[in-house]
Structure I
């Protein structure tokens, strides 16, 4: 009897913890993420960054992050205070999930494109370096955006509200739907882009080492192409590379658990689980979902720490301009 009582108490504590996390931690992430991404957009939109393809990728990624946070976090945040309508209204459930997943996919793959851009820029091959242009960046982003939409069209047929015995009531209608959507979610949003980020990041570091071995301290650089390469890798490009590597690490640590958790939930959906186990899994589900949102809001703070004096000076100038305009009023 005492064991049953203690289990009921523990279940109540876990469920309450999940509700409090959605209520307060989600609220913090909301303002943390929205504020950081807005500042990122304002800073990266300045003249010093406009001609850099990698900065463009970060700028557009910040826009996608805001959409992802608004779509994915608002209902979760409100669920700690009131009824989450996306759990009871099917069209709202589908629309919210579709917008959140497409924007998150778009953001992740844009960071992967930024990794590709850094690899191209550091390449010894002149043709590859010439591919790092704003024109190619816009083309790649348009393609990624279209593919992101097409990949998750399935949500309009697979998702519904009021689904019982699932991590969220807004979930796949059938076991097949859950398997397809969760595998797609894990691979397309997390595993593949993160793998590409690490791949191109490693290749970029290899390119830099190769270039350093080819260019000795006292060696006269004989070609104009090499001169251009060395100049471009200084200053803003070096800081953008550092920012990119840090962002890849943050995204890997904070987003991969979400994909793993979704696969675990789907593959164990038919298992018999005690109320205590369900409460534990519900708490874990809410934590990893919020960690994913936390990762999408961290880019500005990574830039501030790793972006160098140019980025920090741009932030300072932006704040000074805002205060000056407010004071003039």
Structure II
């Protein structure tokens, strides 16, 4: 059998082993169950994806990287929550780094909700490739363009004091081009602010979490990989913020931690997609255990769903 070689999309390191194999039909079945939609066309005949950890930079990724297209995201947009960003942790946290007259470029802006967290004196430019997002932004009167950052950066070198990328880099298939183009748009001494799911938090223990699988999330980030990203592009890390467990996710956290405890107790291996009969039994038991675990208040010391890194571009 041919020895597998996986190239890390962040640092280029060659990796010779995988963590797990995920069948594309199993991912498709999760979407059929939740949305009653068929996403088989996305895989283009690919039957399995391999989940890989780069120990050099810390990035976890699926090989091959297969990202969702506009038709796929129209499926997610059937849920009203998808672009309802009000009160997002990253918005509240990030605006304290933005001066009153800073020029802000928001990549993957959705409907442009971040605009409402900024001063009216800030120039705001959003970018998003979703036709639905553009439609919603236009309706709200927010400046969001349907232009890829790789194209936009060609005419906007060092044109912005702050570039924000909220809940986007976990989706990217051409990472180096994307990040390089985004950083090109930052003025000397300007800031890059990235928020992404924290895969050093509880979400890495959640089975059947279709939103943390391809074609939605193809890259899994944590603090180590984000710091590696900053080092690669010669950026200074100004701050790292790990979101605590939010009130919205508290019950989910206790259910997940109870499930993790029972898996270890029963010596059940964790699987990203778990269709085993024993999953249903352990999952049911975990919900009961979570009622008691909740009394501990343990969630107050745990990491939540997202991590935010603030980086500065060199002055020279």
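Coordinate-derived values only; no laboratory data. For clarity, every value in this text was computed on a predicted model and none was experimentally measured. Cβ atoms are built from the backbone, for glycine too; each structure is taken alone.
If distance in nm of label points 7 Å out along Cα→Cβ at positions 13 and 117 computes to 4.9, which of I, II did it come from? This figure was derived from I. A value of 20.7 was derived for Kirkwood radius over Cα pairs in Å; which structure in I, II was it taken from? Going through each structure in turn, the value belongs to II.
When semi-axes √(5λ) of the Cα gyration tensor in Å, for residues 61-188 alone is computed across structures I, II, the figure 22, 19, 13 traces back to II.
Suppose helix-only ellipticity at 222 nm (-39500 (n - 2.57) for each DSSP H run of 4 or more, over all residues; to 500) works out to -26000; of I, II, which structure was it derived from? Corresponding structure: I. When distance in nm of label points 7 Å out along Cα→Cβ at positions 93 and 125 is computed across structures I, II, the figure 4.8 traces back to I.
For structures I, II, which has the highest computed value of relative contact order in percent (Cα under 8 Å, 6 or more apart)?
When relative contact order in percent (Cα under 8 Å, 6 or more apart) is computed for each of I, II, structure I gives the biggest number.
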